[in-house]
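Input: structures, listed below.
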Structure 1
Amino acid sequence: MEVAIHKTKEVIRYQQQLVDNFGSSIEKKSLYWFCKAYLIVTQQQLEYISNNRYQNPWFVANVIVEFNAVFQENLEAYLHNKPIPSNEWELVYQNLNILNSKKSVYNFLQSWKTLVSCMDVHIKKDLPLCLAAVIKEYHVGKVEIALLEKDFKMMTNIFHYTAKQIEAEIIFEYKLPLLHVPDYIRSFFLKKYIYHKVIRNREHSWRGSQIYVHQ
């Protein structure tokens, strides 16, 4: 377990470095918001592990590491102008380049587009494969799948917490008028995206992972 926690801390250091790099410019780059959200989620997961809130912390820690490894592989390829392994991530970064070439007073909306597209690919495409890989390597025949699913679903609260943290920072960063916040952010990001789409996509990813486990 100590090894898994150590690797999780390495993931946090990597994600923190991305946040620092993408957030160091006068105008935060679009990838900053996804990396910041990802960092908050990982930090909260480690806190849950440390506070013994999971029945199978080893499972959670290994999923964190495997999940980040896929993202890191594709991001580093993009940053160093190398072929991107995933077709889905390649499309995300192509669209990101198009967004970055445009100047708009609504930069926070461009950042949202990047944030949403990154989360969609990472949750819908990467997550079920990572879950299945960890379950098959460490847990098949050892732990009931229902117990692992319970730990997986416990992370829902982490996404609610992360959404509120990102919302507050976006409001501050882009100096959004308070009268517009409920329409532009809470209705879209918190209610429609986090409360519905992200949580629903994660549920689909869990079911998808079970198909891969039994292949």
Structure 2
Amino acid sequence: MNNNKKKRMSQYELLYTLEGLHTVETIMKELSLRKQSALNLISKLKREQHLIIWAGGRKKIYKITIRKQLPRVHGMWDIINKYSPMKLNPWYDHQVHGVYGPEEALVDAIETKSFRVILTSMHLFRHIKDWKKVYNLSRKYNSWQKICAVYDVSMLFIKVGRMPEKYIHFKPQKWQQLTQLKKKNFPEIANKWKIYIPFNQNDMREIY
């Protein structure tokens, strides 16, 4: 796209061209802009509510729409990427309402049944302040058993906050899977909580 065409492009045409998910680099490529010009455009579209940060981290992902957007509350992807050294690229928009922090993000991560999401979310255990909230939220989805197993695995590799003893004393009745993989890695933990644990030591090395 040459400079004359860029000058003639209306606001609607610009938004129509860019609508979707972008990084700074893809905006530069799409409009043949230099980096600073792309950053200036990002700031302008954000002020005008046509752009929100879709995912954080070192390489931000922006969502650009023709219709104006309300400021986005940080959801599961944002919270996980904030606290984990291993970043996730979101594959769907996780909309949240009201208070949302590591406690809610941890439960939602377990519910994705995604190997990568659950593995990356283990760093959230370092930032849990309200274990009662985690317990109550997870009981709604029958996932407290899974959280306990993931917590025990994470303790082997990451310095995590201490879970209160009163939430640990229960006996799981049947086996559950974290993901589609039916493996019993870390067998002592797997048998204790009756959870098939797909992660191995090499996987865990990726996150610490």
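Looking at mean count of other Cβ atoms within 10 Å over residues 31-38, point out which structure of 1, 2 has the largest value.
Result for mean count of other Cβ atoms within 10 Å over residues 31-38 over 1, 2: largest is 1.
A value of 1.13 was derived for Cα Rg over 2.2 N^0.38 Å, for residues 63-142 alone; which structure in 1, 2 was it taken from?
2
Among 1, 2, considering only distance in nm of label points 7 Å out along Cα→Cβ at positions 95 and 119, which has the greatest calculated value?
That would be structure 2.
One of 1, 2 was used to compute helix-only ellipticity at 222 nm (-39500 (n - 2.57) for each DSSP H run of 4 or more, over all residues; to 500), and the answer was -12500. Which one was it?
For helix-only ellipticity at 222 nm (-39500 (n - 2.57) for each DSSP H run of 4 or more, over all residues; to 500), the value -12500 is produced by structure 2.
Supply the structure label, taken from 1, 2, corresponding to FRET efficiency 1/(1 + (r/R0)^6) of positions 151 and 175 (r between Cβ atoms, R0 = 41 Å, to 0.05) with the calculated value 0.55.
1
Tell me which of 1, 2 gives -1.07 when you compute log10 I(q)/I(0) by the Debye sum over Cα atoms at q = 0.17 Å⁻¹.
2
A value of 14 was derived for relative contact order in percent (Cα under 8 Å, 6 or more apart); which structure in 1, 2 was it taken from?
It was calculated from structure 2.
The numbers here are math on the coordinates, done by the rules we state, and not lab data. Just so we're clear, the structure is a prediction, and the values are computed from it rather than from any experiment. Cβ atoms are built from the backbone, for glycine too; each structure is taken alone.
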